[in-house]
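Asks: Below, each structure is written out as structure tokens.
We did not get these values from a lab; they are worked out from the coordinates using the rules stated. Keep in mind that this is a model prediction, so the values were computed, not measured. Cβ atoms are built from the backbone, for glycine too; each structure is taken alone.
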Structure 1
Amino acid sequence: MIPESDSSLLNTITSPADVQRLSREALPQLAAEIRSRLIETVSRSGGHLAPSLGTVELTLALCRVFDFPSDKVIWDVGHQSYAWKMLTGRNASFDSLRQFGGIRGFPSPKESAYDAAVGGHAGVALSTALGMAAARDLRQGKENIIAVVGDASLTNGISLEALNAIRHTTERLILVVNDNGMSISQNVGAFARMFARRISGIRYNRIRAAAEATGHHLHLTGLKAFYRAMKRVIKPLLLRHRSAIFEDLGLRYMGPIDGHDIPALCEALRAAADGHVPVVLHIATVKGKGYPPAERHPSKWHGVSPWATSAMQTPSTPPAASWSEAFGEYLCELARNDDRVVAITAAMRDGTGLGKFFREFPKRAYDVGICEEHAIAFAAGLAAAGFRPFVALYSTFAQRAVDCMMHDVCLPHLPVTLCLDRAGIVGADGPTHHGLYDIAMLRALPGLTFHAPATRSGLQSALNHALTSDAPAVIRYPRGPICEAHPTTLSPDESPKPCILALGDTAAWIAPVAIELGLPCLVIERIKPLPDCLTALKGRPLITLENAAIQAGFGSAIAENHDAPVLILGWDDRFIPQGSDVELRQFGGLDAVALRSKIETFVRESIS
């Protein structure tokens, strides 16, 4: 064992094997160093601080007990994985977290062999782990498969489907339920209440452990039978059916265990690995552990912007309102005048700007947890009963709800409005979170009106239209400060000169280029049905620009209905990495220099 010393331990760790060589006494120092490194780095880069602070001891215990990367751990969601990245060979480059070309904010097999699966969206880890366990069993392997799932993610539909399938798929799987009582915001629903009853679980496990120890020590068949009978009678009384729900599914429940007690975690993980039945290991952690501001306000510190540099200084002018804030404020205004207005979100009430709505209209506000499909079908039920539900989701998470939009909203033609926050690129959160695919996924749905406002007034107009219409609607808008007015552009005239069509927020990207080239530019705020103003452009070459994937997007819709050449500009058919908006636009050929070059070439070719 490596002895404890006053020097940095973290800098000596290049793999989990190094953690195993440390003395048990050295682990608290290593945990403290990891937390210090986390806080220091995230203060400069931004990122998911509170979730990763809560899983430091769990990560150390996993590294002590298992043989990675032969064994596999799948993190659900990667918000929890910063310590994991440090201990698996990425500490030296951890300063590049969430930077262009640097360490990703979520697990990625392309980044490291220790990352068994992508971990950007909640709810998938258990299904992925179950697939890996089935593959191991088919080739008669011996490796352990561990899924680390937050208690909020366990209520996700995919997680529940996987829970139902575990016992008839494999006999060896470890599900670690990281219970911190939080998702991004406070957890909701029956599962949250179930996990909150920790003290009864502790009493039950003490009784069970004592009975098991006595039976094994005395080798008494009768006592073992008595223990089994006692378990059937006492367990429901003490646990109030909490562990029973898992054990009725054929899974062994262990816990709750202090998720910050490394020796206890190691002992429990070894016991889980030695079993011949799938195990649910329930651990209790503190979100934001070790950083008092994050412990006091875990929702605020879930995902943070950098605060170590200029962000710490008091700005001379107040920050501009964001699209999310403008959406939430205006929805409140609509709700004051119309009792039919209902707001729904999926564990992101503050991120979508709905915090004020929840405070002002608590009986007309629903947080359904990390269950986007349920959110849409639930909204369909409200709409069928005469209400006007507005469902606010991040674009990247709404991808899960496409089927419900088709089947439950568009097919019966119900007035549900899907409000897609963070549509387009989202910077440092990277490829798992860019909202680039909503247009392609949704514009084909019959009867749907699809808005892409460019300004505050455009957003308000779209919300008004959705409220007064009896049709389903989608409104997409980007992350960041809202635009208060359209940029100055040249209007189309009678000449055959090519015209630029800028969708939504891209008007700010293209307006200076259009003025410089002397080309007319129209700001388009509706994708479906296409605006009537396009009729006057018949026969003219068009250039379209969208903050979305160009495959089956807005430009494709224009080309499908236009009888002249169309240059479609937007994000190419590839996943876009993390980075600042400026870096990503340069990467994607959508900065001013690249846009000008592409448009000039198209103009020359189209008039030759």
Structure 2
Amino acid sequence: MRVLKLNTMSNPLKGGEFLIRDTQANDIFIPEQWNEEQQMIAQSCHDFLASEVWPNLDRIDAQEEGLTVSLLDKAAELGLLGLNVPEEYGGFEKDFVTGMLATEVLGAGHSFAVSISAHTGIGTLPILYYGNEAQKQKYIPKLASGEWKACYCLTEPNSGSDANSGKTKAVLSADGKHYILNGQKMWITNGGFAEVFTVFAKIDDDENLSAFIVEKSFGGITLNPEEHKMGIKGSSTRQVFFNDCKVPVENLLSERQNGFKIAVNILNVGRIKLAAAALGGCKLASSTSINYANERQQFGRPIAKYGAIRHKLAEQAIRIYAMESALYRVTQNIDDAINNFAASGMERAKAILKGVEQFAPEAAIMKVAGSEVLDYVVDEGVQIYGGMGYSAEAPMDRAYRDSRINRIFEGTNEINRMLIVDMMMRKAMKGELDLMGPAQKVAGELMSIPDFGAEDDAPFAREKKYVSNFKKAVLMVAGAAAQKLMMELSKEQEVLMNIADMMIDLYVAESVLLRVEKLSNLKGIDHCKEQIEIARVYINDAADRINKNGKDAINSFADGDELRMMLMGLKRFTKTEPFNSKDARRLVAAKLIAENKYCF
């Protein structure tokens, strides 16, 4: 049985509060703290990929008949389809953090990672979280055991990001026993072999979507041939047509018109899980790059000896480590929130949804950060391989193509950037997050003389000051934009994306600093030299990016004295001391090259 771990912090951080409150290093979870059971689960996932998936990547990509289904069956035998499913429905009921670790490791499975995450995520979770007891008893055990495979039917030819505009219709039959479903869905992952479909449709002329559990055996379902895709070629992606498909009324999922809410909340889970899967892909691509750099000889020595290659290997690792720090920081925040909601008497499924919903801004941050770090890592991997990187015979070809979908999956990164700011503003308007108070305080600080107090020589004092100033930079720009543009801000998408990028860099920079501080407290600073340099490089580079995004935003809505004052403030809040990033990267690269793998 699960043991509830209550958050012992007297006033735990809520979603979005990273912008206005400081976090203590000892209050975050870091991946160096995995327990023995979690490490065993991670090893099981890795062993499964090594024995069943990686040797068969070409066969998977060729969509060999029945292969992905058989691999899902083998994964089910290991319990990998039911890790987060309650014991009463045939699962192992592991916590949110453990489930994320499994998602990370399996994320290195290329197309298979897409198939298994679609089944365990968007395929299973709507029924697990929103189904009534009869629905959960009927479907969840078969999904957890792999007897039935699942998919999720939301997107339509004319409704992608605007999901609620879908045209698929459901009409109650004359005898009141069935909903008659008609419509078309596209880009349906696992569509070619799924037995259970979660389908979103509007009943009659409803304003909002409803959701239905549809079995293939109901009839009235036809499929187009498999889509030919740039990457993830081994995942089944079909168009699905519903032609007078008779769905029993008891298969309405949740209440009528609750479909859009279901879709949004499942997307919140999907976004953070996508970041975990991207992390798994990152680590594999990094290790592959390091292996090749150590083996490839040019001018009589391994290319890993050259500074240009070392820069690339180090920068891959720096971005991976920083992103991972942020990912598991928010994952533990979500798990703590879930346990606190459950301890207060909330039903477990609702507690999970509430916990994830509370950290929806951070989930969107991680979706953007994770997918873009993966794209960076595989792109540099191709470059490290040189001409062989462009060959389909070498591994970077598949990694590069498979990566690209992640910036589109689970809401495009552009949509997610705008959502980050929108969700933070909504929290402020609801009184859940006091943004205007701190923003006004920062605005007042612009008129004051900067503090040139004595330098604090405590460990990480300088970096903490930088991060604290990054928060002021974000608050200043976001607060001024909201005040100046008001209702027009939602139309100024370029400004929203500038602010979102500032928030992403702030969140990741603070997270990597907290991780390294905690690790140093646990192991001693002398044992964390490379990790400290990783944090310093990331934070110094983040300062430049925050400055650039802040400047672009300010220049687009301010003028005159206000413009000059804010640009001076931005310069102050993103100022860093001179720092030798070349030597820092060389130290990181030396460790990677010696270990011949991603080793952080």
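Asks: One of 1, 2 was used to compute mean count of other Cβ atoms within 10 Å over residues 135-142, and the answer was 18.1. Which one was it?
Replies: 2
Asks: From 1, 2, which structure was P(r) over Cα pairs in 20 Å bins from 0, in percent = 20, 53, 26, 2, 0 calculated on?
Replies: 2
Asks: Consider the structures 1, 2: one of them gives 0.80 for FRET efficiency 1/(1 + (r/R0)^6) of positions 279 and 439 (r between Cβ atoms, R0 = 41 Å, to 0.05) as calculated from the coordinates. Say which.
Replies: Going through each structure in turn, the value belongs to 2.
Asks: When you work out FRET efficiency 1/(1 + (r/R0)^6) of positions 343 and 551 (r between Cβ atoms, R0 = 30 Å, to 0.05) for each of the structures 1, 2, which one comes out largest?
Replies: Greatest value across 1, 2: structure 1.
Asks: Still on this structure: Of structures 1, 2, which gives -11500 when helix-only ellipticity at 222 nm (-39500 (n - 2.57) for each DSSP H run of 4 or more, over all residues; to 500) is computed from the coordinates?
Replies: Computed on structure 1.
Asks: Ranked by relative contact order in percent (Cα under 8 Å, 6 or more apart), which of 1, 2 sits at the highest value?
Replies: Once relative contact order in percent (Cα under 8 Å, 6 or more apart) is tallied for 1, 2, the winner is 2.
Asks: So if we calculate mean count of other Cβ atoms within 10 Å over residues 127-134 for every structure here (1, 2), which label has the highest result?
Replies: Of structures 1, 2, the maximum of mean count of other Cβ atoms within 10 Å over residues 127-134 occurs in 1.
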